[in-house]
Structure I
Amino acid sequence: MAEIVLVPGFWLGAWAWEEVAQELRAAGHEVHPLTLTGLAERAAEATPDVDVHTHVDDIVRLVEGEGLRDVVLVGHSGANLPVTGAADRIPERIARIVYVDAGPLLPGMAVIDFNTPRKQEEWRKQVAEAGDGWQLPVPPFDPAADPHNLAGLTGQHLARMAELATPQPFATATRPLDRPSPLPSRHCSVIASTFTPEQARMLAGSGNPVFEPMAGMDLHHLPTGHWPMFSRPTELASLLNEIAR
């Protein structure tokens, strides 16, 4: 059985992993869902200075504080950089990173770079119009406007996301991660939901900087939208259980 740390993506807290954590605990794993600084029940801690390195510190603090070893470190979506950075900091404690509908980025890239230029411009405009100028507002979670990413979600899922999601400190998206050189080799898996392993390999082979690091990784497919912890929690937990063993 494994020690599994679950790190949520943008706008979410540990609450997002409730169903997945329940399934993994039933399978015998020790599970540690984490809320990052400035989100969910920690929203009052949000400041303009909260960035990717703050969130790396959160993960390292949990792993070291709980004395965890041989950790399976799971990061959904925008948690891709924090989990990568934490594994860089404490490699002796991390057995494997699992990226959920995301992947590692090349040095110098920030989370915002994982998005299309159009989406990047939308995010910057939303932040500029939000009033504080340093938080990314919660998206509308409108399946009519975003059917691909919101596939598989019920009205109940969408209502809960809208109720519990909190704005994201924007520096977590725009500041790249400081990484060691040369880059360390480690065991990594990807659970792809909105793209297929075949697409990832093709884009990696073409030199696409977003997908290039996935070349040769352990790739799995869980076809659904971008939020599999809500739309297919049992299947996601089953894949994580398989990978963790």
Structure II
Amino acid sequence: MSWGLLVAAGVIVAFGGVLQGLIGFGLALVAVPLLALLDPALVPVPVLVIACAHALLSLVREFGHVDWRGVGWAMLGRLPGTVVGIWIVDSLDTKSFGIVVGAAVLVCVLLSVTSWRPQPTPPSLMTAGMASGSFGTATSIGGPMIALVYQNQEGPQVRATLAAFFTLGSIVSMTGLSIAGNVTLHQLWSGVLLIPFLIAGFLLSGPLRKRFDAKGVRTPMLVVSGVSAVVLIVRSALL
């Protein structure tokens, strides 16, 4: 990875780290389409690496608020969803993968603004977990599905529960992709190089949580994600 690419990708990751620290998700939703525009090789493995790192930091910060029962049900759905995600990665060429990533972002943006209000029951959690496993493994975007189920809960519980699910889910996805031969040392190293930028964004989110309304931050995040996704789809289609 060149220094220019590293700095550009790092700024994107730091911005995503701030967003996820504020509202519990958003790192991958913002970072994936932008990173894919910079270099398709940065998706999904490097993003899974930084997503796991951010989830661990968030989990340590708000461990006491985790809904472990909900995490368990969601993980039951994540396992078969991971298999679907691996199949997607194996089946698509670069052009098709870019279109799928962009479409996945748009779907997640729509899910994030929907008026549908599901409750964190075992069936809804397993369904969201399976969708998150599929999207998360293939494109490293799995947050909005689980966030949708927990959107009516208190902020600390949402952030902590999503962090616990992302930690376990990222490990499962990385393991599955590794077994399928879709993880290289170069991809892992690219993710590691971006972790300092992620930590900077995470640390910045701490004091900002008390000064910014999460709902106010969410709207511009979704706009950036949606526009980036459309640009990615158009560029991939023209390849």
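Values in this text are rule-based calculations from the coordinates and carry no lab data. Predicted, not measured: the structure shown is a model, and the values here were computed from it. Cβ atoms are built from the backbone, for glycine too; each structure is taken alone.
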ask   = Which of I, II yields 0.95 for FRET efficiency 1/(1 + (r/R0)^6) of positions 106 and 202 (r between Cβ atoms, R0 = 30 Å, to 0.05), as computed?
value = I
inquiry  = Comparing I, II, where is relative contact order in percent (Cα under 8 Å, 6 or more apart) highest?
reply    = II
note = If helix-only ellipticity at 222 nm (-39500 (n - 2.57) for each DSSP H run of 4 or more, over all residues; to 500) is calculated for I, II, the one returning -10000 is structure I
inquiry  = As an exercise: distance in nm of label points 7 Å out along Cα→Cβ at positions 74 and 162, calculated from one structure in I, II, equals 2.7. Which structure is it?
reply    = I
message = On mean count of other Cβ atoms within 10 Å over residues 186-193, which of the structures labelled I, II is highest?
response = I
